[in-house]
Structure I
Amino acid sequence: MSRADEASPFRVLAISDRTLMGPDPVATARRLWDHRLPSWALQWREKSASPREVYRDLLTLKTDLENDPAILVNDRVDLALALGLHVHLTEQSIPIRVARTLLPAGTWIGRSVHSAARAREAAMEGADYLLFGPIFDTPSKRAYGAPQGLAALAAVAGAVSVPVIAVGGIDRTTAPRCAEHGASGVAAIREIWESDDPARRLSELHDAFVDSL
């Protein structure tokens, strides 16, 4: 278990993918709140959508959910500010320290990293959590190179004092292994959205991870 485990803002991160979420991604995402889990978040990651489309979708989702705070906008600090949501930055996004000056106190700022060196840099900049991977092989992460593996996850978790969220090939079988190698949480795409019942699958993934801490 990560030494930063108690500070983790969530245990499971559901990452959106409209190619897997059907004709109405917002309605599909809304179903995730059916189980009212205590520690999870939704990252709205729609790189092919325009800023206007992302704004519209997130405004609808936030309004329908009575301003539930556990939503992160991918990359777009301006949309996070406009909507009062959290933000997840990539390695190509603006610096964390700059985002921090623009966003209200209490806003989560996460960062994707792919090496221990980048993890240390992001932690020093003030990231609230780090998304590290891919841990296992998965189609959505092949552009980022070969799987990093569990040993690399353990090395990153041990190198920083902020929560490390494992991503890439995460399912109910691999999530416990990530917990055993220092992850404070796990993130998933296909495991959730390819299920007939995304909310139930999210709950199962959450329990599989938490039970291994």
Structure II
Amino acid sequence: MKTTMKSLYTSLMLMAVCSLSAYAQVTPTTPDVKLFCDGSTLDLGTPPVGTDWIVRYSTTSTDTPTDGIVLNGNIISAADLNSGYYYIISKGTDAGACESEMQEVPVYKFAALAVDFTAPTSYCIEDVSSQEFTGSTTSTDAYTSFAYQWYTVNAGVETAISGATSITYKPSETVTPGTETTYRLKAGYLVDGLRYCSAIVDKAITVTAKPAKPTITISGVTGEAL
């Protein structure tokens, strides 16, 4: 009896796990997921000749989606594009036409991302070894894996700094004193080694030269002849 109950319990647990897996909400790593940035639209393209698109939506995978999406032409608007499962159907325009089989499309929409970094507006070349710029990201997204890249920017052209791919950056000690450099931090959501929906921030930072050794003439008291 104990063995039978244990086997039944194990079977029920496996069924529960499978059920949760099958109906889980979409994540950026869901198989075949389509990723979108905040504010994006989804263009379905032109439907087959003599048909129109029908689109339904569900937050979880289902065989019976009920939420209909009103299209703008062949486009799902930014307001209607959310993380979840979209079901694409084509239906003939003739009276009595049948609907096609549904195509399930998992979609994940990233929340808007903001990036910033803290750094002095200027520092002395003598203090370069102690400088470190520290980045930060702001997002309401449940997904919190980010990729970073630091750049220098000259006349609007960015140049990636080799190896500068962490949230902090120590500026080069070979920078020329008396110059201003614009640094850029670009951050985005990291999925399978790629960066998505990047945000950037630029800051101009001046490295001041160490002053030359001053020439000072000091006159002491004058001795008296004996």
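Values in this text are rule-based calculations from the coordinates and carry no lab data. The structure displayed is predicted, hence computed values, not measured ones. Cβ atoms are built from the backbone, for glycine too; each structure is taken alone.
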I have -10000 for helix-only ellipticity at 222 nm (-39500 (n - 2.57) for each DSSP H run of 4 or more, over all residues; to 500), calculated from one of the structures I, II. Which structure is it?
I
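Given that relative contact order in percent (Cα under 8 Å, 6 or more apart), derived from a single structure, equals 17, which label among I, II identifies that structure? Walk me through the intermediate numbers first.
Numbers: I: 25; II: 17.
For relative contact order in percent (Cα under 8 Å, 6 or more apart), the value 17 is produced by structure II.
The value 0.95 for FRET efficiency 1/(1 + (r/R0)^6) of positions 120 and 200 (r between Cβ atoms, R0 = 35 Å, to 0.05) was derived from one model only; which of I, II is it? Walk me through the numbers on the way to the answer.
Working: I: 0.40; II: 0.95.
Comparing all candidates, it corresponds to II.
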Given 0.85 as the derived value for FRET efficiency 1/(1 + (r/R0)^6) of positions 112 and 176 (r between Cβ atoms, R0 = 30 Å, to 0.05), which of the supplied structures I, II does it correspond to?
I
Out of I, II, which structure matches 0.75 when FRET efficiency 1/(1 + (r/R0)^6) of positions 88 and 152 (r between Cβ atoms, R0 = 25 Å, to 0.05) is calculated?
I
Of the structures labelled I, II, which one yields 20.0 when mean count of other Cβ atoms within 10 Å over residues 72-79 is computed from its coordinates?
I
Given that percent of Cα pairs over 26 Å apart, derived from a single structure, equals 27, which label among I, II identifies that structure?
I
